[in-house]
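Trainee: Scrolling down, you'll hit the structures one after another.
Please treat every number below as a calculation from the coordinates, not as lab data. Because the structure is predicted, anything quoted here is derived from the model rather than measured. Cβ atoms are built from the backbone, for glycine too; each structure is taken alone.
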Structure P
């Protein structure tokens, strides 16, 4: 099982560079306290322009211990104090999700999210489709996974995640995916499980 804590940060106008630098510092601190911490920027689709700070853990106990540990770090506290007196963006989160299929094997430079509204009773059907989709994606060297909310304001979100080796690899893969009848049929089946509500592309920043 794999868990992720996500902070979504939208910079105020003209504050992108400042907020990116602060988030990189925070990510580095979190990494020293047991988190596999990574910073992405949403470069296309829903939420374009925001930053996603993701902390990955193998268990909730590991995540809870890390949260307490970096929260007590003086360097982390100093950045939080700076944020309180000089805010440069809007923070949403952290919210916590868990991967139900396809935990990440490593950090990929380009990631695509497709978020579906799917009642919990539909998750079993989604998991039935996952191995076939995984197999198709492996043919073009794309990692895929599925995640659901654990602590969030939306507990009927099913997130399908695609992980690419580069922006060029993403473009090449999409060209193949949209012309592959097997993939198109799987997508149509997925729409019977849930309704696609949003999608986005994220590019690695740290």
Structure Q
């Protein structure tokens, strides 16, 4: 490869279309991009190689691919024929839970101070359809007040740590969106977990929850 390049040197990227791996002193490997530039110094031809660590770029590319796959998966679920309303909503909850890696998914109906669980996917013996709570004792109270997607990765470290829901259920992570039917507020779709989320919700994940709330 080097002999061929020396025969016809010009400024270009090394190994175009291929992944190039660098190795650190400790033996760990990481993706790199190498740019080659021939220069002439005192009648001597020298090839200068500029090496750039592209780990972050590769991570962003993988994240973008994963998010696109998740959106396609969600679209496939919501357009799947032959499902009853119960099957479709439960499948939507399960799909988004899997994408977000959370534990509890709920579609709620909120009427005044009464919060009713309509559909839910949750660990056994925790929640069931028809179960009711005081709206003010749920994080969805925040969602309804803000009338927007609310995403909280670690409740204990947020400005909502004094919320009654945290004291009652110790749910550390929450993301929810308001649901409107015929332009009238109906309730929320929300996802939560007793385990804090280590990464911030991405803009695509927030958009996915907003999309799931559109009936």
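Trainee: Comparing mean count of other Cβ atoms within 10 Å over residues 45-52 across structures P, Q, which is largest?
Mentor: P
Trainee: On to the next question. With distance in nm of label points 7 Å out along Cα→Cβ at positions 109 and 133 derived from the coordinates and found to be 1.8, which of P, Q does the value describe?
Mentor: Derived from Q, not from the others.
Trainee: Which structure, out of P, Q, was P(r) over Cα pairs in 10 Å bins from 0, in percent, for residues 53-116 alone derived from, given a value of 18, 34, 28, 15, 5, 1?
Mentor: It traces back to Q.
Trainee: Taking semi-axes √(5λ) of the Cα gyration tensor in Å from the coordinates of each of P, Q, which one would give 31, 19, 15?
Mentor: Comparing all candidates, it corresponds to P.
Trainee: Now for a different question. Quick one: mean count of other Cβ atoms within 10 Å over residues 37-44 came out at 8.9 when computed from one of P, Q, so which one is it?
Mentor: It was calculated from structure Q.
Trainee: Compare relative contact order in percent (Cα under 8 Å, 6 or more apart) across structures P, Q and report the one with the greatest value.
Mentor: By relative contact order in percent (Cα under 8 Å, 6 or more apart), the leading structure of P, Q is P.
Trainee: Looking at structures P, Q, which one was helix-only ellipticity at 222 nm (-39500 (n - 2.57) for each DSSP H run of 4 or more, over all residues; to 500) calculated from, given that it came out as -12500?
Mentor: Comparing all candidates, it corresponds to P.
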